[in-house]
Structure P
Amino acid sequence: MTFKQRLPYFLGGLTIGIIIVIFVFGKKNTTFDYGPNARVLKNIRVKERIFSEKALTILNTSSKIDTANISEILRTGNVDLSNKIKLDSCLYRYNIKGKQELKNITLTITNCKSMAIIEDIHIK
């Protein structure tokens, strides 16, 4: 069999395999969090969230942001990894900026071992 004869069989099998993989992983709600941004966001999302007094006052006084917006930022936001600060008591402090309609909101979050403390909320 020549290469031209084998190529359609290879492409057909590859296509069927891709469809099966998409079908199986689509039902399991599997996430592939391999990038540094996605790993930090997932690490913060799975922990208990605690709001500081400053963050609570901003949440109570501002009509532009609520806890649903914070959850959305923690799901799709951009982590500023160049400005992370290593702390003694907790792991790191991150600045997370929202995307699209939440791009004017930046969260300052301290990531500890068992909890994530939302220290500050900046609204531009």
Structure Q
Amino acid sequence: MPKNKVRLTVSSAEDYFGRLRARARAIDRGEAPTPEITISFEDPAELLKVLSAERVRLLRSVKQSSQQMSTLAAVLKRDVRAVSRDVALLEEAGLVRTSYTSNPGHGRIKIVEPIAREYRLVANL
């Protein structure tokens, strides 16, 4: 299971560079940075485009355990093609990753896994 955290924020480029400078100053002081991935969206609408209600359900399910695509679709009671589109969008946003594994006698299967054990949404409007 991944050990890092993902923090999703709605913030400006100025906020991003401020966080980056603060982190660099902490490192300069010899402080060890906490492992965290921050994904920032400048517009709340962009964040909501990535995090629909169905995609949040998908993240929650994958966070419990890595799953093959067809199993994930069955657990969510959704069409495999719709889940595949959602997984592709979440992977592009950096929230999940996929890999292929051998399925003897049946080719390969696609596995969806989380990139973090915790996802945190932070939005200041």
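With relative contact order in percent (Cα under 8 Å, 6 or more apart) computed over the structures P, Q, the top value is the one for Q, the highest of the group. By the measure Rg/Rh (Cα atoms, Kirkwood Rh), tell me the structure among P, Q with the highest figure. Checked P, Q; max of Rg/Rh (Cα atoms, Kirkwood Rh) sits with P. Once distance in nm of label points 7 Å out along Cα→Cβ at positions 74 and 90 is calculated for all of P, Q, which comes out largest? Answer by largest value of distance in nm of label points 7 Å out along Cα→Cβ at positions 74 and 90: Q.
Given a value of 2.0 for distance in nm of label points 7 Å out along Cα→Cβ at positions 34 and 50, point me to the structure among P, Q it was derived from. Computing distance in nm of label points 7 Å out along Cα→Cβ at positions 34 and 50 on every structure in P, Q gives 2.0 only for Q.
Every number in this text was worked out from the coordinates using simple rules, so none of it is lab data. From a predicted model like this one, the values you see are computed outputs, not experimental measurements. Cβ atoms are built from the backbone, for glycine too; each structure is taken alone.
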